[in-house]
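Colleague: Just below sit the structures, each encoded as structure tokens.
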Structure I
Amino acid sequence: MPKILVTGGAGYIGSITTYHLLQRGYEVVVVDDLSRGHRHNVAPERLHVLRLQDTAKLTALLQGVDAVVHFAAVIAVGESTREPEFYFSNNIGGSLSLFEAMAKAQVRRLVFSSTAAVYGNPRESPIREDAPFGPVSPYGESKATVERILRELDRHRGLRSIALRYFNACGAEPAANLGEEHEPETHLIPLLLRAVSTGEPIQIFGEDYPTSDGTCVRDYIHVSDLAAAHVAALDYLLSDDTSGLHSAQFNVGTGAGHTVKAVLRMVEEITGRAVPFTIAPRREGDAAELVADSSKLKHALGWKPIRSDLREIVRDSWEFFERRRN
């Protein structure tokens with residue numbers, strides 16, 4: 001089977017995708033600087049603790065590699081507005097170092113971890129891939145910039161890439177005991193579970209949006225379905241019929257949205273406990289509704305979400321949260 005290098009493979013989505021790749025029989029090497037990832041998420045024999053900016057060491061690791069899955073990035077929108085230089089240096093600079101190393105090692109297949117944040121506040125929902133870029137944070141801008149770079153590298157370097165634009169990744173992978181361990185945590189479901197556990201109220205930002213209950217609508221996709229999209233993208237890039245392939249971009253979501261309060265109610269149902277919360281003002285840049293049109297991915301790569309029912313997402317998240325706590 002082909003050999004895959006996974007950057008950021010000790011993080012949340014990276015480690016679960018690594019697990020799925022191994023289940024499919026791929027040989028996997030992980031690069032992570034452990035600034036946001038966790039050593040316990042990766043078997044020691046696979047892990048290379050390395051900054052992406054170390055181009056020479058990356059080049060050496062890429063010898064014999066058939067393709068790269070590139071997760072390594074910092075992802076907190078709020079933090080990116082406070083430290084934009086760090087986000088551009090890490091997300092764009094690290095990617096450029098990786099691409100230079102890939103060119104030197106003659107590795108020409110890449111799956112890139114992108115984001116719905118490249119769209120900013122879209123005019124239409126569900127969002128299609130041909131919607132214009134309009135990022136409203138340095139985080140979103142960093143991902144949009146890397147996508148633009150990949151298009152140029154396709155034209156001038158023959159680097160074939162698939163960019164997967166995530167919506168709201170959530171849930172856990174019970175079979176691998178892997179889930180969300182961000183610090184600080186910014187994602188809704190883990191914050192709701194923390195509120196249930198500690199009794200400290202979670203803030204809900206805005207309840208005056210033009211939605212069914214006044215709270216924001218988001219497209220929540222199970223992390224294992226997201227990992228499966230990466231496997232499908234790799235399978236396609238490494239297939240025999242890609243000689244004419246040029247870079248492609250795909251949304252990865254369910255096509256269905258849930259309000260913040262609907263997710264809160266599901267957490268209460270699964271845990272059997274009330275979620276303490278307070279209402280805070282809207283956050284700048286928050287769109288009322290972000291839902292993916294993922295039909296392009298389904299038609300091109302045969303992918304479809306199979307575990308992204310909100311009940312299953314919350315149940316898996318709660319079981320992982322409880323195991324961590326105990």
Structure II
Amino acid sequence: MGERIPAAVMHEYGKPPQFDSFDAPPAPAEGQLLVEVELGGLNPVDIAFSEQRYVVPSPPLPYVAGIEAVGRVSASATPEIAPGARVYVDVPVVPHGTFAAATLAYAATAIPIPEEVDAGLACAVGIAGVAAFVSLEHRARLNPGEKVVVLGATGVVGSIALQAARLLGASAIVAVGRDRGRLRAARELGATASAEIGEGDLTEAIREASGGPADVVIDTLCGAPAEAALEALAIGGRLVQLGRSAAETMQLRSATVRGRALSIIGHTNGLTPPDVRRRAYEWLLARASTGELRVEVERVPLSGVAEAWVRQKASPGHKLVLVP
């Protein structure tokens with residue numbers, strides 16, 4: 001029997017992974033890296049994979065959960081990255097996910113991380129940060145002076161989207177969510193106003209908070225909040241759909257979409273060109289490193305993965321990272 005390492009192992013779809021042991025990753029094949037994990041980032045996509053409801057098939061059981069990590073390369077099968085390099089990776093080689101003492105990753109996704117940068121911060125601006133930034137800058141093509149609405153602004157992706165919109169020059173940034181306390185905190189991150197879901201007419205609340213029709217909606221929720229936000233968009237407005245925390249579907253009125261020439265744009269990190277993802281990550285990390293962009297990070301021992309999993313499903317409002 002080969003070496004076993006501590007890991008968060010998925011044994012059954014629809015349930016949290018178990019803190020267990022798993023076969024250590026093999027030596028890297030061409031284009032791969034063996035990485036000693038410093039910490040791995042927990043994301044909604046991990047939950048979706050475990051429940052077989054992501055846009056691509058889930059890995060076969062059993063597998064090590066987790067798809068992003070910061071760590072140090074212990075073996076390399078590519079000339080571009082040498083052993084000893086500290087890297088961020090977000091595409092592990094199945095079944096060796098990132099919630100383990102070591103992971104096997106594709107070198108093409110690895111991005112060098114300066115030694116002085118906090119690993120939790122480097123992980124927090126990874127999957128969540130790239131989704132937020134790419135949705136604004138690459139998909140919506142946000143122009144300086146435009147008005148932005150962020151649905152689900154109290155989550156990690158939403159909080160980064162608020163800050164990215166500010167740094168990209170948006171003139172108004174409306175935070176939309178259910179948690180009143182978190183919405184107040186969103187004002188400190190760059191939101192110029194907020195609108196609370198469940199308190200009156202959300203379309204009118206968004207229009208009022210925006211100071212008129214909005215130009216861009218970043219939608220991590222889907223469902224009724226997205227329907228309301230569409231009604232608040234200006235002519236030529238764009239809604240970027242990148243999550244379904246509120247519902248799986250939304251209803252569209254033909255007159256709303258046609259009458260204002262609206263664009264509804266889908267986003268997933270996996271279909272974003274690698275050079276765009278890398279540029280987004282480096283932009284975010286540079287600003288996070290100087291304090292221009294903030295993300296709250298909570299470190300959880302890998303042995304506590306089951307509890308962290310439940311908290312992630314309930315949206316903790318900050319980044320959870322697992323430490324082997």
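Colleague: With distance in nm of label points 7 Å out along Cα→Cβ at positions 155 and 187 as the yardstick, tell me which of I, II scores highest.
Modeller: Largest one: structure I.
Colleague: When helix-only ellipticity at 222 nm (-39500 (n - 2.57) for each DSSP H run of 4 or more, over all residues; to 500) is computed for each of I, II, which one produces -8000?
Modeller: The correct label is II.
Colleague: Identify which of structures I, II gives the largest calculated value of FRET efficiency 1/(1 + (r/R0)^6) of positions 11 and 163 (r between Cβ atoms, R0 = 25 Å, to 0.05).
Modeller: Going through I, II one by one, FRET efficiency 1/(1 + (r/R0)^6) of positions 11 and 163 (r between Cβ atoms, R0 = 25 Å, to 0.05) is largest in I.
Colleague: Given -0.46, -0.56, -1.16 as the derived value for log10 I(q)/I(0) by the Debye sum over Cα atoms at q = 0.09, 0.10, 0.15 Å⁻¹, which of the supplied structures I, II does it correspond to?
Modeller: II
Colleague: Comparing distance in nm of label points 7 Å out along Cα→Cβ at positions 115 and 275 across structures I, II, which is largest?
Modeller: Comparing I, II, the top value of distance in nm of label points 7 Å out along Cα→Cβ at positions 115 and 275 belongs to II.
Colleague: For mean count of other Cβ atoms within 10 Å over residues 51-58, the calculated result is 17.2, so let me know which of I, II that is.
Modeller: I
Rule-based calculations on the coordinates, nothing more; no lab input. Given the structure is predicted, the values throughout are model-derived calculations rather than measurements. Cβ atoms are built from the backbone, for glycine too; each structure is taken alone.
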